[in-house]
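Heads up, there are several structures right after this.
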Structure I
Amino acid sequence: MELSVLTQFRDLGLGMVLALAAFGSAAGSGTAGMAAIGAWKKNFVQNKAASFMLVAFVGAPLTQTIYGMIVMNRMSELAIKGQYLWGIGAFAGAAIGLSAYWQGKCAAVACDAMGETNKGFGNYLVVLGMTETVALFVMAFTLGILGKIAGA
């Protein structure tokens, strides 16, 4: 492959890490959002107060997009120097995105439970936090390896 063709793809890893993280955030928040709307509808039909706290569950998967952006910014420094990190971008983005997706599914169940009982908010947040920890680990470990690559 010609060098000029290869350089056209130097930012592919950057795009993948952000896009895959954002795909997961969108899917996770969308899933949780649908559950929140369903829980609110049940509350309205029963003339019960609808908890606005469900919005916290819906928004939880959005932070993974920020983690993807942080990794992308660090990768951009290496891409400028000619490092093409497609694999790191793809796998880190996929792991962060999957964390967001599954966090959204957990948040959907939390919305249903909270909408039904109006209890357990703290417990549900703990589960969402544990799911988010996967994305934090991926981000931290990826930044660590990128630092080693930059120093090599």
Structure II
Amino acid sequence: MKLDNIHAKILNALQSNARISNTQIAASVGISSAAVAERIKKMEDCSVISGYHAKVNPRMLGHGLRALITVRAFMGRLQPFLHKIKTYDEVVNCYRITGNENIVMEVFFKDQLHLELFIDELISYGETKTQIILSDVISHQPIKHRQF
């Protein structure tokens, strides 16, 4: 699918607010609401748009501690780890990476004890490093598009 500047404007609007109406998008990009709906549908069909999500405040759900944890898997323990990590509710993002570590994940915990118990479970798979996240500098920044 070839994307143009109008597609880019629609994508920027949806990334800023996934609940924005087609009418509001149409007014800002200068095409009809029906044309916006058609373009969105095509972008969904081509997997340019892969989903819509609600942003939830973890603190309101009792998760007062957020961390990044990297894992350097022990020999032969990476595949078992990759299967096990999918069972943990604490993990909201997990990436396989290059470098000295194999995995980096973003996790939420109720408190420090919850974090400690989680790390105790991970250490059988490899060496861990933990960084506590203090605040967001940039969060859920829309992917910007160059002029097409």
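No value in this document is a laboratory result; all are computed from the given coordinates. Keep in mind that what you see is a predicted model, and the values were worked out from it rather than measured.
A value of -10500 was derived for helix-only ellipticity at 222 nm (-39500 (n - 2.57) for each DSSP H run of 4 or more, over all residues; to 500); which structure in I, II was it taken from?
On the way: I: -28500; II: -10500.
Answer by label: II.
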A value of 28 was computed for relative contact order in percent (Cα under 8 Å, 6 or more apart); which of I, II is the source structure?
-> II
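Between I, II, which one scores greatest on percent of Cα pairs over 18 Å apart, for residues 23-86 alone? Display every interim value, and only then the final one.
Details: I: 54; II: 69.
By percent of Cα pairs over 18 Å apart, for residues 23-86 alone, the leading structure of I, II is II.
1.10 is what came out when Rg/Rh (Cα atoms, Kirkwood Rh) was calculated for one structure; which of I, II is it? Can you show the working numbers first?
On the way: I: 1.15; II: 1.10.
Matching structure: II.
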